[in-house]
Structures are given as C-alpha cells and as structure tokens.
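Read the figures in this text as sums done on the coordinates, not as results from a lab. All values reported here derive from a predicted model rather than from experimental measurement. Cβ atoms are built from the backbone, for glycine too; each structure is taken alone.
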Structure I
Amino acid sequence: MALSVRRARQIRFGLFVALFLAPTFIGLFLFQALPTLTAIRNSFYEYSLLDPDRLTYIGLANYTRMLKDTIFFKSIGNTFIYAFFKILIQLPLALGLAMLVQRPLRGIGIVRSAIFAPVVTAVSIIAVVWNLMYDPEHGMFNSLLVAIGIGKQPFLTSASQAMPAIIAMSIWQDVGFTMVIFLAGLQGIPEEFYEAAAIDGAGRFQRFRHVTLPLLQRTILFALITTTIFSFQVFTPIYVMTKGGPLDSTRLAVYDIFEQGFVFLEMGYASALAVVLIGLLLIIAAIQSRFLRAQFEY
C-alpha cells in the first residue's frame with residue numbers, strides 16, 4: 001500500500017514537472033527543431049518563394065552548386081575571421097571586467113548595469129547609432145580622431161576597415177553577457193582555495209594562473225561556445241551598416257543565406273547553405289569541447 005502511494009506521488013510529481021516544461025519544449029520544437037528539419041528537407045529541392053507550392057526534387061544539386069560558389073566560400077572565410085577576432089578580444093576583456101566588478105566597491109552595481117545595458121538593447125538600434133558614429137564626415141569617431149591630429153578614417157566605406165569596425169561594435173554590445181557568465185563562475189570558486197594559495201606564498205598573478213583559470217575551465221568552455229555560436233549567427237549589424245560591403249569584405253554566412261533566400265528567392269539553395277553552416281557549428285563546438293574539457297572539479 002505504501003509503495004503504491006509513493007508511486008502515485010512520483011507520477012503526479014512527474015506530470016507536474018512535465019506540465020511546466022511543456023511550453024519550453026513546444027517552443028524549442030516549433031521555433032528550432034521544426035525549422036531545422038524543414039531546411040534539411042528543402043535543401044534537396046528547387047524551391048522558390050515566388051511559387052511555394054512547387055517543389056522540384058534535385059537531390060544534392062544545391063550542395064554541388066555550393067562547391068563552385070566563390071561568394072559562399074568568401075562569406076564563410078569572413079565569418080571565421082569575424083569569429084576568431086571577436087573571441088580573441090571579447091573573452092579576455094569579459095574576464096577582466098568580471099574580475100573588476102566582482103570586488104565589493106561602492107557603486108559597482110551601476111558599473112555592472114552600464115556594461116550589461118547594451119546586451120538588452122535592440123541590435124538594430126545599436127547598429128544605427130554606431131553607423132552614425134562611423135560616418136566619414138560628421139561621425140563622433142572621426143571628430144575625436146581629428147581633434148587628436150590623426151585625421152578622418154573611412155571606417156565602413158573601406159574594405160580594410162569595415163570588418164574591424166563591425167567587430168568593435170559587436171564586442172561592445174556582447175561583452176556584458178560574457179562578463180556575467182564569467183562573474184557567475186568566479187563567484188562559484190570557494191574562497192578557501194585563494195586563502196590556501198596565499199598562505200603558500202602565491203602572488204596575485206600566481207593565484208590567477210593556478211587557481212582561477214583551472215577552476216574556470218567549464219565556464220570558459222561555455223563562454224567560448226556561446227560566443228562562437230553568436231558570432232556565426234550575426235546578421236543585423238551587417239544588414240543595417242554595410243549590406244556585406246564594401247567589396248564583400250563584411251559579407252558573413254548568415255547574410256549570404258538571407259540574400260540567397262529572400263533577395264534572389266532561391267530558398268532551396270539558401271536552405272542548403274544553412275544546413276552546412278549548422279554542420280560547421282556542430283563540428284567547431286565538438287572540437288572546442290574536446291580541447292577544453294575540464295580537468296578540475298570543486
């Protein structure tokens with residue numbers, strides 16, 4: 001009798017948990033899993049938005065076409081460059097900011113809010129504002145450069161400067177999110193480890209190297225993977241600020257997919273590009289997980 005009562009309670013608890021998790025799983029299926037499966041299916045068809053009712057099966061033709069698409073390879077190369085430099089700069093900067101705002105100083109809450117504010121601001125608004133600041137004639141950045149005697153720079157109208165300008169804006173917007181991730185990881189490290197290291201004579205740098213970094217491996221891995229995914233998904237700044245130019249220097253993978261699907265109306269080919277991009281992300285995430293697997297527990 002007691003076992004049956006316990007079993008009934010477990011079933012009720014399971015149903016209660018399932019009821020609360022159902023909206024999340026339904027949302028994941030409708031807005032992530034289903035579109036992904038649809039894209040995989042459409043990648044084997046010739047499919048145009050001009051005639052959505054007509055699907056012509058063409059097998060791997062979209063994928064073989066991709067092998068000859070120099071613009072696609074250019075966009076993938078640009079995406080890797082964008083992601084590499086964004087990660088290289090953003091992660092150390094975010095970790096440094098997290099260590100700074102971790103200190104119990106007066107007004108530190110305001111500093112945290114100021115750093116995190118761009119994260120919750122619409123990307124389109126940020127892109128428009130930074131586009132104005134990058135203006136070659138009347139932008140704020142050129143006004144500052146002229147004031148210190150450097151001279152005006154073309155920024156977004158230069159094939160060599162447009163990508164660094166986009167990366168700088170993206171880091172400014174996203175560094176607060178990565179900072180919060182690192183801040184949570186730092187606050188989870190027991191203070192006893194630092195006290196023991198200090199007793200052994202370890203300096204500040206040695207404590208950072210031998211205590212903080214090893215115990216932050218899982219946090220670093222999570223921040224690295226999320227930053228990589230966000231970097232490969234960037235679209236709005238490119239669409240608002242450069243349209244992939246000048247000379248395709250800022251054409252990234254997602255913008256190329258958008259253009260193929262919604263400008264050239266070749267949704268089948270765009271779906272194939274999206275499938276390849278998802279595959280690349282999965283491979284990169286697996287490699288990152290393999291090489292940054294945590295060796296320390298606490």
Structure II
Amino acid sequence: MRGQLQVETVFTPVLRCAAIEALIGGDTQVYAKLEFLQCTGTFKARGALATLYGLSEEQLKAGVTAVSAGNHAIATAFAAKTVGTTAKVVMIGSANPSRIASCRAYGGEVVLVDDAHKAFEEAERIQEEEGRFFVHPFEGPSIALGTGTVGLEICEQVTDFDALVVPIGGGGLIGGIANAVKQLRPDCEIFGVEPEGADSMHRSRAAGKPQAIERVGTIADSLGAPFAMPYSFGLAEQNVDRLVLVNDDQMRRVMGFLFRAMKLAVEPACAASTAALLGPLREELRGKRVVLVMCGSNIDWDTFERQAIFDDDFA
C-alpha cells in the first residue's frame with residue numbers, strides 16, 4: 001500500500017525554519033513538514049487514496065461519496081479520478097469557492113448543504129440511494145494508514161527530534177502520524193492543536209470517549225470536524241501526549257508572519273501548528289528540536305488577504 005501511495009502522492013519536503021527559530025531563541029531548532037505541497041494542496045490525498053485502493057471492483061463501479069469543507073472533497077475527487085471511478089461529494093455551502101472549483105476540476109460532482117451536520121445526513125442518503133462507498137474524512141484504518149505515511153517520511157527526513165506538533169480536525173491526521181512516529185521515535189513528545197471553536201478532541205479526552213460539539217466556530221474550517229470518532233480518537237489517546245488550543249487571532253497573525261517572513265501563503269489550519277509553537281508551547285519547547293506539520297494551503301488570495309493579520313510587532 002505504501003508503494004502505491006508513493007506512486008500517486010508527493011514525498012513532501014521538510015524545511016528548516018530560521019525565522020521561527022529567531023522568534024523563539026534558545027537554540028531551538030524548528031523543521032516544517034510542508035504537506036501543503038502534497039497533491040491537491042493538503043495531506044488529504046493520502047487517506048483518500050489509501051481508502052480507494054482498498055475497495056473492490058464492485059465498490060469502485062458504484063463510485064464514492066464524501067463530506068468536506070473543501071480539502072477532503074478535493075482529495076476524494078482526485079483519488080476517484082486516479083483509480084478510475086466517480087465521486088459525488090457533499091460540501092458546506094460556505095466553503096471557499098476555489099475549493100469547490102478544484103473539486104469539480106478533478107471530476108467530482110458537488111452537492112452543497114448548510115452545515116456539517118446536514119452534510120453527513122446528505123452523504124448517508126447518497127450512500128443508501130446510490131450505493132456509493134463513503135470515504136470518511138478522518139475515521140478508520142485506511143485513513144490512518146494513509147496519514148501514517150506523513151509520520152514515516154518525517155522520521156526519514158529528520159534524524160532526531162524532541163517534539164512533533166500536528167493540527168487536529170477530526171483526528172485522522174494526528175492519529176495516523178502519531179501511530180507511526182511513536183513506533184519509530186517513542187521518546188518524541190507529540191502535541192495536538194485544535195482551534196478554540198472546534199475542540200471536539202479536547203472534549204473527548206476529558207470525557208474519555210468521542211464527543212460532539214454544538215457548532216463549529218473558527219476560521220480554520222479545515223479543522224472544523226463536528227465530532228470525534230472511536231478509531232481516530234483511540235489512536236490519539238494512545239499516542240498523543242498533550243493537546244493545546246489556539247484561537248483565530250493567533251492563526252491569523254501566524255498566517256501574516258509566515259507570508260512576510262517565509263513567503264508562505266497558507267490557510268488557517270496550516271498555521272495552527274506554528275501558532276501553537278509560538279503561543280502555548282513556546283516556553284516548554286524552547287531549546288528543543290521541533291517538527292511542525294503544515295497541513296494545507298487551499299486558499300485563494302482574496303480570502304488570505306481578508307483573514308491574515310500582518311503584524312510588524314509579531315513576537
């Protein structure tokens with residue numbers, strides 16, 4: 001399976017981040033896994049391809065469906081086109097128009113609904129009426145298998161590191177990465193980052209079982225999963241050392257900082273790991289070797305300019 005994914009996906013680079021190191025000081029070393037350079041602009045292509053490669057001929061003939069604010073929809077359409085099937089995906093009506101266009105460009109049929117809860121209901125209807133296989137955005141062994149390749153690549157690219165910081169939406173990315181990294185680097189501390197307005201993993205960890213949130217309230221729509229689920233939650237519980245929260249303004253300021261200092265135009269979700277390092281984890285990780293997962297950059301310039309805060313005094 002890993003060989004198949006490597007044929008269709010990009011072995012994304014790791015970049016040493018001198019600008020971030022200069023802000024933190026204390027001989028801190030910071031590396032960023034640039035997963036926004038992946039096919040379709042995010043890590044999501046890995047899980048979608050891993051899922052579709054595991055389907056039978058009969059399942060592929062019926063096609064697939066998915067739920068997404070954008071990135072998973074694009075990845076599912078890409079994966080469907082890659083393996084020769086069709087995708088009918090449900091997206092949130094507030095999704096960035098450029099993401100909807102990207103999904104359609106890969107041949108995906110797009111159904112728009114009002115919110116994430118309605119999106120899952122519509123996808124269930126499509127499953128029942130059309131027999132399409134549901135490609136979950138973050139749950140299940142195949143998703144973890146796909147996202148786990150990010151962790152394997154990091155361990156190959158960075159010879160030694162003390163901490164790994166990963167954004168959390170539903171938990172599929174951190175679940176797969178953490179499962180792989182803890183087997184190869186058991187002493188590495190793994191930190192998960194959620195937006196304050198989409199903290200389902202925090203609530204789940206506090207309750208000891210998957211929890212839902214009433215509404216998603218963050219600009220980081222790619223991290224706006226309305227609930228956690230057992231498989232990804234279980235992997236996170238087993239392998240993630242700590243969870244931290246960042247707010248929208250922290251992500252917005254980091255978006256501006258990364259563009260000004262490193263010429264990177266990324267979406268809010270991608271800025272979350274850096275926001276955590278420069279915010280709640282700053283003192284704790286000073287002087288350590290830290291890897292940040294930068295998960296995606298499907299954002300048009302108008303949206304980026306509207307969301308990013310360009311603060312000359314960022315420190």
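Comparing relative contact order in percent (Cα under 8 Å, 6 or more apart) across structures I, II, the highest figure is found for I. Looking at mean count of other Cβ atoms within 10 Å over residues 198-205 over structures I, II, structure II comes out largest. Taking 16.4 as the value of mean count of other Cβ atoms within 10 Å over residues 70-77 derived from one of the structures shown (I, II), identify that structure. Derived from the structure labelled I.
Which structure, out of I, II, was helix-only ellipticity at 222 nm (-39500 (n - 2.57) for each DSSP H run of 4 or more, over all residues; to 500) derived from, given a value of -14000? Derived from the structure labelled II. For the structures shown (I, II), percent of Cα pairs over 29 Å apart is largest in I.
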